[in-house]
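Asks: Structures follow.
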Structure I
Amino acid sequence: MGGFIVSDDPNQSYETVEILPSIVNINAIIAAANNFNPLNPTVVKLSTMILDPYVGIKEMANLIAYDQALTLKLLKAANSAYVGRAMRITNVQDAISFIGEYQTLNLLLSCTLGSELLALKLEAYKAAEGDLWHDSVLSSITAEQAPRFFETSVPQVATTGALLYNVGKVVMARFISGEIMEYISICKAGGKDQIEAEMEILNVHYGEIGGLIAQHWGLPHEMIVGITFHHDPDIVKSSISDVTHICHNMVDYFRTEKGDEENAEDPVLKINPNVIERLKPNSDDWFEKLAEAVKERFEKVRSSYGL
């Protein structure tokens, strides 16, 4: 089996394992991932600080304040979200306090990546302009709402991994030709999903490439795990990858909910049952309740932040 693995050691780099013959140069895909556009260094530093229990809002605010563009975007978003307040939010520390630490990180990621991803059209993934970022935001909101519906503790860092879960598609789309798209369609018609089809012909999938990009950016190990293993979370059995797996399936659910609802497959059946067992839902209709909460929150986020 080909692809990449991540060890439990946060300092361990990806290692290539057995590579099977492919019609695409696997090394070219890896090189493209490792040369992906760099992430704003302030955002990278913030993603590390936010996981440090000894770092507080004041230190985060001091970091962001050195980046004028991010400061302006954060204050604009904070005042937009809290338009009903009697006084405007005029400093970064107050903005982080009101929005929340992880919500701030995700907002700044949205600012730095959103404009680029919003304009992308990825024919290989049948993604029209704006679809990729729409799915990313929807996924992140699912992770944000998830703790309300599971007994197992869901770390907040899962929201960032969920936000970036499909970034690998940007690189993979460069290598998926019309011929490969046709083959993937045949695989999917035979019951395989996108990732299984990519593995069969390319020997790597967009989740793994997304993990490489996150590693290239210098993001924390926890986020890399969530991105890389959202399709097969049993490999790592991490609550972060488990939640990102739920997010991935929630995005699929919202993509298909406007279809033939009467004959639609139960979305819960598409979710790895081991994930459900590990997360321990607090009700039988947890998916429906989560979907409703995500839908409501997404509408508020879209109107407040213009996403």
Structure II
Amino acid sequence: MKVLVTGGAGYIGSVIAARLLADGHQVTVFDDLSRGHRSAVPAGARLVVGDIRDEAAVLVALTSGACSAVVHMAALAEVGESVAEPERYDDVNAGGTRVVAQAALQAGVRRLVFSSTAAVYGEPASVPITETAELRPSNPYGQSKLDAERALAEAAARSSGRLSVTALRYFNACGADGERGEDHDPETHLVPLALRAARDGTELKVFGDDYPTPDGTCVRDYVHVVDLAAAHVAALEGLPAAAGVYNLGTGRGDSVLRVLEAARRATGLPLQQRVAPRRPGDPASLVASNELAATRLGWKPQHTLDDAVADAWDWMCRRPAGYGDR
């Protein structure tokens, strides 16, 4: 297939683009490079610099690359930032998705896989979370992604069967694929923060140790970015028969303290920690049910938390000079 990957210069998007190329697909990356990195775009992919809110630019990228499929990754993805700038998140994430959907319809695209998030569930009534759980986002980021899912469902309905859509709700992405890893500024994700703290000898804040979990710290479902990439390829190749919504997680939760222990094992270094007050809106536990993805996509994660942390550390240690330059 000839595939347009929006946001393909970002952390997860670049790993997906590389996996698509390795599997024999042709890839055009569409990214504004505001948060992605030119150096992360894999060799063999064509890079088009543009904004997903620019319908003409998206349409040109699709038609010039003769793309019949889209993996839509481009988005803003920081919860705290979304609380401070909700209108911007609605504009980029929901509005940008509507533009991508309209351009895809005009270009005759048949398959679209969307990068969604477990944030659409908000505070779950129970775990593990299934795809039928109530959708009640607790922040503007989650709401913008839910609105984007609905926009794509409406576009598919308008297409009279020409466009098939799958939405993949990620839990906590982590790890590296060897050449590409997390490089956010500022960094807010636990795994790279823990590894940096171990490397630099700084203290890591643990936000709350009095949650109703086995060790009192928040529990999350950490899924390796390489497994996420495999899921996107499976979803893309499974369309239209496997169109739908799927959780992407390991089905196992790991606490903050377990992540810190994994970081100590990976680095061989001490890691100082300090308990800080809870952050508002942090659910105690978010763990995926991944049975639907296993049944309909044939996808099962192959990597453990220790694998992901070790791979992230390996990438951090040999991060090439100039990586992250735009």
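Asks: For which of the structures I, II does the calculation of distance in nm of label points 7 Å out along Cα→Cβ at positions 181 and 221 return 2.6? Provide the component values of the computation, followed by the final result.
Replies: Details: I: 4.0; II: 2.6.
This figure was derived from II.
Asks: Related question: 0.99 is what came out when Cα Rg over 2.2 N^0.38 Å was calculated for one structure; which of I, II is it?
Replies: Numbers: I: 0.99; II: 0.95.
The value was obtained from structure I.
Asks: Another question about this same structure. Tell me which of I, II gives -11000 when you compute helix-only ellipticity at 222 nm (-39500 (n - 2.57) for each DSSP H run of 4 or more, over all residues; to 500).
Replies: Numbers: I: -17500; II: -11000.
Computing helix-only ellipticity at 222 nm (-39500 (n - 2.57) for each DSSP H run of 4 or more, over all residues; to 500) on every structure in I, II gives -11000 only for II.
Asks: Then there's this: Comparing distance in nm of label points 7 Å out along Cα→Cβ at positions 93 and 173 across I, II, which is largest?
Replies: Details: I: 4.2; II: 1.3.
Checked I, II; max of distance in nm of label points 7 Å out along Cα→Cβ at positions 93 and 173 sits with I.
We did not get these values from a lab; they are worked out from the coordinates using the rules stated. Predicted model, so just to flag it, every value in this text is computed and none were measured. Cβ atoms are built from the backbone, for glycine too; each structure is taken alone.
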